[in-house]
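Structures given as structure tokens follow.
Read-outs throughout are calculated quantities, based only on the coordinates presented, and are distinct from any laboratory measurement. Computed from a predicted structure; not experimentally measured. Cβ atoms are built from the backbone, for glycine too; each structure is taken alone.
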Structure 1
Amino acid sequence: MLNSFRLISLIEGLSFLLLLFIAMPLKYYWGYPEAVSVVGKTHGMLFIAYVTLALIVYQRQQWSDRFMFGVMLAGMLPFGCFVLEQKLKKENLQVALQN
């Protein structure tokens, strides 16, 4: 389940960047509002999947409340999901080395 969350996290992060840096300029500078409609809906669905999987993994991995707060914050900040991916990769490596 953690690997699924990591994948959704990266895809959601990419969709957020597409929304901010491609779709919104297309709407506001070039008068193409359909870009935000399509990318916005996709990003919204991915964000819901991100939050849902984060809650499931939070319980299964027994993350601290503080770490979960960081996970939720990462989903709302541009490039936050990529920083989170590095933390999760490091945590996964430490768990593998302990076993």
Structure 2
Amino acid sequence: METITRQTVEYIAALAHLRLTPEETDRMARDLGSILEYMAQLNELDTSHVEPMMHAMEMINVFREDEIGQSLDREDALTNAPLHDGQYFLVPRILEGDTA
């Protein structure tokens, strides 16, 4: 297995536009090396009888049914709006061009 060197960490840090101190570089080399060693251990496991899955736990739909409920009246909805005209929320324009 290839080990993580200071040069490798410095290269990765440069790609990520990170500045690391020499101590941080050494620590990252050790930490990344430990992670790769652990991954190598996991690769040794026999998973030939394990069924492939998308998630470790069964995923179920957690959505509730749509039900008509009481909604806020206009005045209550606009109460905490930083800017409104009494009828609509007013927000700054973020798109340029014709309004359609």
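Which of 1, 2 yields -27000 for helix-only ellipticity at 222 nm (-39500 (n - 2.57) for each DSSP H run of 4 or more, over all residues; to 500), as computed?
1
Taking FRET efficiency 1/(1 + (r/R0)^6) of positions 58 and 74 (r between Cβ atoms, R0 = 35 Å, to 0.05) for each of 1, 2, which is largest?
1
Between structures 1, 2, where is mean count of other Cβ atoms within 10 Å over residues 26-33 highest?
The maximum falls on structure 2.
Out of 1, 2, which structure matches 1.00 when FRET efficiency 1/(1 + (r/R0)^6) of positions 2 and 50 (r between Cβ atoms, R0 = 30 Å, to 0.05) is calculated?
1
P(r) over Cα pairs in 10 Å bins from 0, in percent was computed and gave 10, 16, 13, 15, 18, 23, 4; which structure, 1, 2, did it come from?
Corresponding structure: 2.
Could you tell me which structure in 1, 2 was used to calculate mean count of other Cβ atoms within 10 Å over residues 10-17 as 19.0?
Answer for the origin of the read-out: 1.
For FRET efficiency 1/(1 + (r/R0)^6) of positions 18 and 42 (r between Cβ atoms, R0 = 25 Å, to 0.05), find whichever of 1, 2 sits highest and give me its label.
Ranking 1, 2 on FRET efficiency 1/(1 + (r/R0)^6) of positions 18 and 42 (r between Cβ atoms, R0 = 25 Å, to 0.05), first place is 1.
1, 2: which one has relative contact order in percent (Cα under 8 Å, 6 or more apart), as calculated, at 36?
Only one of 1, 2 returns 36 for relative contact order in percent (Cα under 8 Å, 6 or more apart), namely 1.
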